[in-house]
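None of the figures in this text is laboratory data; all of them are computed from the coordinates on show. On a predicted model such as this, the values are computed, not experimentally measured, just so you know. Cβ atoms are built from the backbone, for glycine too; each structure is taken alone.
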Structure P
Amino acid sequence: MLPMLIQFVLFAAIYGATCYGIMKVFEKTDRTIPNWAAFVPFYNLYLLVTVVAKKEPIWFLIALIPIAGFVLISLEIGKKFGKETGFAVGMGLLPFVFYPMLGRSDARYEASRATAS
């Protein structure tokens, strides 16, 4: 019983930190996205792909590929905020650390930044 409780608390902390960071990233975009959207699984990823990364909806399916897909999307999001590749890879591998860092930083979102297709 105790190991399950520890796993639940750990999962909730990681999920909460990731969603908090995504919420802060949403606040930096030009469009008004409600805060609750960051806490809804899959919908928050869809918004990251289509609104923040400015990619076509098919990229949402690519983002669902374990690790590689989310890293690709994080690279695009990192470019929009002027972050280096290493930081963007960190966003993909450790989102509960790097998304809150990005959301709380002074980095500015620029939708017009060039991205590689």
Structure Q
Amino acid sequence: MANLELDTDGDLFVTNNALNIVEGDAAIRQHLSVRLQFFKGEWVMDVRLGIPYYEYVLVKNPDLSLVRSIFRKAILDTPGIASLEEFALSYDNPSRVLGLSFTAKKTDGDLLDYSKEFII
């Protein structure tokens, strides 16, 4: 799997007036980052795609079992991911920080560790 490389702001990463390609684990990590930050309805071509943040995540006292299932599905639907070996989702209500960490088995059989914090 290969993709155009994005910088930390999600823009195309350009060096020496050329686009860069990202492959392997880096491509899967980039795809996961994009997928996990993609709000449902954000893409005008198919408003059904994305994570339903406004409906279920960015609400007062979110239903964590539902949020877990939403994130698990988004991860498992990512190209290059075959299964989840470990999955942890935490929510700190006072700071409104949602923590996500998991170990996924890739389609090539190797493991990929990933973690991210969301301020909701």
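Of the structures labelled P, Q, one was used to calculate relative contact order in percent (Cα under 8 Å, 6 or more apart), giving 16. Name it.
On the way: P: 29; Q: 16.
It traces back to Q.
Could you tell me which structure in P, Q was used to calculate helix-only ellipticity at 222 nm (-39500 (n - 2.57) for each DSSP H run of 4 or more, over all residues; to 500) as -7000? The partial results should precede the final answer.
On the way: P: -18500; Q: -7000.
The structure behind it is Q.
With FRET efficiency 1/(1 + (r/R0)^6) of positions 80 and 96 (r between Cβ atoms, R0 = 25 Å, to 0.05) derived from the coordinates and found to be 0.80, which of P, Q does the value describe? Show your work: numbers first, answer last.
Details: P: 0.80; Q: 0.25.
Derived from the structure labelled P.
Which of P, Q yields -0.23, -0.28, -1.06 for log10 I(q)/I(0) by the Debye sum over Cα atoms at q = 0.09, 0.10, 0.20 Å⁻¹, as computed? Let's see the in-between values first.
Values: P: -0.23, -0.28, -1.06; Q: -0.27, -0.34, -1.20.
Considering all the candidates, the number was obtained from P.
Of the structures labelled P, Q, which one yields 3.2 when distance in nm of label points 7 Å out along Cα→Cβ at positions 16 and 88 is computed from its coordinates? Each step should come with its number before you reach the end.
Working: P: 3.2; Q: 4.2.
So the calculation was done on P.
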